[in-house]
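Below, each structure is written out as C-alpha cells.
Each value in this text was obtained by applying a stated rule to the coordinates, not by laboratory testing. Worth saying up front: this structure is predicted, and the values here are computed from it rather than measured.
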Structure I
Amino acid sequence: MGAWGVGIFDSDCNCDSFANFEIKPIQQILKTIQEYTKNDLKNTYLEIDEAGDIIIAALLAAGFKNQNNISKREQELTPYFSKKVLDIINSNQKEFNEATKGYVTEDGLDVFLGCKKALSLVISPYSESYELWGETDLFREWLGSLESLIGDL
C-alpha cells in the first residue's frame, strides 16, 4: 500500500484516482456510483484502486453538496489538494446541479446516498483498503476519516 498517512491524498492510489476525475468530474462521479452501488456487489472484494475511485467520487460529491465540507478538511487534504478540489467544484457546480437533478441509480439512490453506499464497501471487510489499514496502528484514524466523509454526504 503506497500510503504515508491517513489523509485522502496521503495515498498513491487516491492521487492516481483524482487525476482521472480532474478532466470530467461529473461523469466520473456518476460512473463510479453506478458501478459500485449494484446490489450484486455486496460480497465482492474491492481492490484498492477501486476504493480510491470511490473515495474521490465521494469527496467531490461532498464538496458539490457544500464547499465547507472541503474547506474544513484543508489540513487533511493539504492546501494544494484542497485548492484543486475547490477549483473543480467551482468550475463544475452548475453542471453538477443539472446532471444530478432527479438522478437516481438503478437501486433508486440519489448521488449522495449512492456515494454513501459505495463508501460503505470501502470500509467493509471485503475491501483491500480495509484489510491493509486493519494491519496498521492507524486503522481507527483511517476509518474515522472515511466515516466523517460519509457524514458529510
Structure II
Amino acid sequence: MLSIIELGLLLIILLVEGWFWWLIKIPARPNWWVRGGLVLLALLLLCLTVPNESFVTAKIQSIFAAGLLIVIAVWPKGLMVKGILNGAYSTRLYTTIISIQLRFDQKRKVTYLAYQAGPMAHYQLRFKKTPTELQSYLEHYFDADLIQKQASKK
C-alpha cells in the first residue's frame, strides 16, 4: 500500500514540476554541475539498490528516492508572470522583491539577475538574454528605478 502511495506522490510531483515549466516565461540557465551530480547520484542509487533488493517495496522506495533527486535536479528556474522561480524551494512573488540588479558578463555571454527579497535574502539567476531584454520584461512588473543595471564585467 505504501508503495502505491509513493508512486502516486512521485507522479503528482512530476505533474507539478511540468506545470512550473509551463509557467516559466524566461528560463534561467541551470547549474550543470549540480544538475549532473544529482542525476548521477540518482543513477547510482538505482544501480546499487534495485538489482540487489529482493522485496518489491524496497525497489519502489529506491525508485521513489531516485525520482525525487531527478525532480530536484531538473526543477525549472526563471521568470514567471507573477514572480521569480529560483529552484524547488525558492519562489518569490514580484511584490516581495525590493531590489533587482542586472549585470552582463561579456566573457560568458550571460546576464546575471540578482534580487533581494527581504532585509538579508539575496538570490542570483543566470540568463542567456541581454540586460535590456530582461529589463524590458521586468518593467511590466516593477518601477524602472527599482531595476539597476551594473557595468559589464570583462
Structure III
Amino acid sequence: MIRAIRFGSDEITADMRLEFARAALVYWESFDSRIPRNSPSDSEWIKGELDTTDTQRIGRAINTPQYALSQLSARSESCVGSHRLLVDNIGGDMALELYLWLKVSYCYDGENIQSHLQRAGLSNGRADGSFNTQGVTMARDYITGKIANSVYQVD
C-alpha cells in the first residue's frame, strides 16, 4: 500500500487514486483474512457484557482478547467493504468519491489497531510485526491531504 503513495507528486490523478485504493484493498483483505473470529458464545458474552450501565463490567470486557478480536474483525470487514466501494467509484461523482475517501480514513487509526492486535495476542504492540501497520498514519495523511485535494479538483 505504501508503495502506491505518490509522495513526490503534486497532482494526484484518478488513475493514481485508483492504484492506491486497489493497493489498500489488497492490504485490508489480507489483514481481514488473518483476524481470527470469536466463537458464537464469545460474541454473545461480549455483547452481554457491553449491554449494561455498569462501567466496571464494561471496563473489564473491553480489556479482553475477545473484545479486541470483535473490534478488529468489525474494523477489517468494514474497511474491506468500504475500499471495494471506493475502487468502484473513483473518478465518477466527486461528492461520492470524497465521502468514500472520508469513510476509509477510519481504517487508518494505527494506535487503536495496534492496541487491539496486542490485546488479542496477535502482535507484540510494534507496528512492524506480522500485521505491519507502519504506513497506516502516512496513508491516512495522504488520504486526508493530497487525495482529498485532488478529488475536489476536476481531473
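If P(r) over Cα pairs in 10 Å bins from 0, in percent comes out at 10, 32, 28, 17, 10, 3, 0 when worked out from the coordinates, which of I, II, III was used? Intermediate values should be presented prior to the final figure.
Working: I: 12, 45, 35, 8, 0; II: 10, 32, 28, 17, 10, 3, 0; III: 11, 37, 29, 17, 7, 0.
Value 10, 32, 28, 17, 10, 3, 0 for P(r) over Cα pairs in 10 Å bins from 0, in percent corresponds to II out of I, II, III.
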Given -14500 for helix-only ellipticity at 222 nm (-39500 (n - 2.57) for each DSSP H run of 4 or more, over all residues; to 500), calculated: source structure among I, II, III:
II
